[in-house]
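Derivation of every value follows stated rules applied to the coordinates shown; laboratory data play no part. The structure displayed is predicted, hence computed values, not measured ones. Cβ atoms are built from the backbone, for glycine too; each structure is taken alone.
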Structure I
Amino acid sequence: MNKKQPSIVTIGFSPAWDITCYGKNLEWGTHKHIDKQTISPAGKALNVSKALAWMRQKSVAAGLWGDGDYQQMQKAVESLWPLITVKMTVACGHTRRNITVIDTENKKEMHLRSKSELARPEAMEKLNADLKDFVNENSICVLSGAIPENEILSDAIRIMRTCHKAGGKIVLDTSGPALKEIIATGLIWLAKPNVFELGEISGEQINDSSADLVEAGRKLLEKTEIILISRGKNGAVVVGRNAALKGRCKKREEVLSTVGCGDYLLAGFLSAVQDMSELDFALKTALKVASVKAWGWTENTKWQQIETDIKVDISKVE
């Protein structure tokens, strides 16, 4: 009998509306007409669900969203990404707005990020109760995005324990002091730091070489089973208990924007892992998905049309 396909549940504490403006020759002190503007419900957790939807995979989008714009978010998700089931917990307040400005002529980006105010104790308590209704032993729970410190961090860890107790596998993609503290709990099945964040966990600066990254990743395997390390233009490294691999795309296209690429990397990896694939195939899939996101192909191209056309170099790291 085939094992039931896991259900991916993305959980975000700091959601956002992403406002992206595209223009040419954008300089300080000037007034310019932009070429295009997009407004989309986002945040790192929801971005993972959106990436999975682009790959024609279902997921559940959970976490917090402000009551002032909840219906607007729900309508946008249901119309644009029907494979996503929205099970957000309503929190008091408006969801933050993040602004990205992209100069397409000079290949420059600026990211303006506001602080989220939704993750208050009462909202986290309600989210913890809501997750008990649908997280189970068949769930992969992706906790992605910023996690506030102090008492809210304790609430976040309590939510992870709830998911873990229900039998769910916990995936973590965050940064800052919360990253190291959560890894130390031993609750995490898969962690996805970048090179800088891996240094935050290790307590020292780590060179972006595959050997150094694997060495640092292996030190964490007592607390987690898989470390997926994103390296930007240098690709990614994955460290498991039985293998360590590095990879990057052979194809080098013009990068339109790096926004969301790490979320697409994680989604691509999880889409392959949930099919019980080996780490090398999961890493290949992750790098393909992240690359086409960076190239801007996800807006006008279907995953099934291009997945076999993109070649990736994968090799072992001893």
Structure II
Amino acid sequence: MQTLSEMTASQWSKAAAVALLLFALFQSFIMMGQTVGAYTERHNALDRIERRVSLDLGYLDVGNQTLNTPVNDAAVLRYLSRINGYLYEQDYPLYLNQIQHVSIDNQTAHEWSSTMLMKLQTAEQQIIIGLTMKPLYASLSLHPLAILAALIMAPILVGVKPRTRSKKAALKDIPPPPEPKLIIDLNTKSIGNGVDGRAILMQNKPFCFYTALVRYCIENPDANLPQNKDVPQELITLANRVFLRLIELGHTKRKKPDFNANLDKTLSEIRAALDETFEPFLAEKEKYYPPRAQGEGSRSKQHSFALPPITEEDIVVIGK
């Protein structure tokens, strides 16, 4: 689904057309409701006026056809003026403009073209009342909800998110999680994974031997280190250099260890430290893990403890 910022000109045109159609649809429903409401209001107003005029006729001099008495025009005009003032204050949708052929000149009556005659029957005669009513279409108006609903629905219907940025763009701003790698810290004589901040302390001999082993395997990716043979002199030299660096950093004043002696124990301590360091990252651990011997007896001595191929990018050495 696209975002607003990714829309083409044709998609904008489509969205505008959909918005107009939705607006017309919503406004039509609203106008239907407005028309029904105006009709109901007019009907109720007619009932109230009919009752009011019926009560007032007993006190209003509208003449008498049976007795052949004339209508008091002045009294009728005053009554029309008074009752229309009340209707105007109450915002009625109609006005009285005639009683028994006595008419009042009302400006609103000229503006509203809808008129009707209402007949009231008394015991002695029939009273004709003329009314000017507000047309039903005069109550129709544009409603802001129709516009708002159209603007909200149109982007959804054309497959556009009503947001300036997509989830994909937002994800680009989130930095990827750091990849675990071997951290060798000579300052603290520890190893870590570079992700969760753990630092596993090691003894002098396994720490120096493993640091040298990592360097040796980077420089010799095809190295074969059988466990039943002496450690190559190049690897011993690298381990001695690491030990001298530890002395410079103030970690130890002990005698230089024999890196050829007790190789099984040294490798076991290294693996234990790696197991703890890469506990959350088992797959990544294999890259830095001296392989264990497979099989029993003499066959277990034939395997190589050289690390799988690694590069400078796979490690970080601190304090070298």
Structure III
Amino acid sequence: MALMHFRRAISFLLLSMLALPAIAVAQETTDASGDEPERVHPLFDAGKLLATGGVSQVEGAGGGGLATWAVIGGYGTNDGVGVTVHETFIGLRSFDLNSAGIAVGLYDRVELSYAHQTFDTLDTGVALGLGRNFKFDEDVYGAKVRLFGQLVYDQSSWLPQTAVGVEYRSNDRPDILKAVGAQDANGVDFYAAATKLVLAESLLVSGAVRFTRANQFGILGFGSAAHSDYQPEFEGSVAYLFSKHFAVGAEYRTKPDNLGFSEQNAYDLFAAYFINKHASVTLAYVDLGTIATRRDQNGVFASLQLGI
């Protein structure tokens, strides 16, 4: 299922690329006097610095792999549009998680995103009474708005780029989720993020507060009979840019424990390589803590992002 959604996103991206020549033609006009054609700013201008759009977060938005950033995904400036698609795989000791999606950045102000996540219980599904390779599927629809601050241009100020966002999540296993204690199969997260890039030090620092009821990022539903209220959770990232193409860093994300499964906080250690403004690869060691009573759920995080 995730592969099907990724193929659809890739098809959209390819169609957009095929449309670029037509867009370029439309961007040149000649007046009646026959003067040199007037050039209009391209729609997909890719004017941001390399790596400043971040990578695709596991829930589809622009940011880090686990943590939310205030960046608007893609490389479109305030005069352009950027589009990215991603395919992410997280292989853990007892489970696999796949995420595929698309994000559209509009004029470096608004970001709209979608991700389809598939959580595979592998052999652990038998022990949990669900059956081998039993899967939970979740759709995540997101919107983010940059409020103030410019990641690159505000180097003379400590003011970070700041954004707010919302994510609607829908899970396809409401009966099973309620059986394990989740109150709802659908839910909404709200967050505020601040991201600061210090070019002179090649350092990026980002923090976010997410108000959520999600159990294990929503894969296991939302809330419980005992804990149904929204809780503030923290997401943080730090990254060092060795060059404009290569960055390493770490992320930390807290999670509520509504179901009493001793759900632990998540972290990763990552390396991201930005081939160009159209492709990047991220590899990481990730630890998601305890999932559905299974402890020490750590493993590999691998993500491919393509964009225009």
When helix-only ellipticity at 222 nm (-39500 (n - 2.57) for each DSSP H run of 4 or more, over all residues; to 500) is computed for each of I, II, III, which one produces -14500? II
Comparing distance in nm of label points 7 Å out along Cα→Cβ at positions 69 and 197 across I, II, III, which structure shows the greatest value? II
Between structures I, II, III, where is distance in nm of label points 7 Å out along Cα→Cβ at positions 133 and 221 highest? II
If distance in nm of label points 7 Å out along Cα→Cβ at positions 213 and 285 is calculated for I, II, III, the one returning 2.0 is structure I
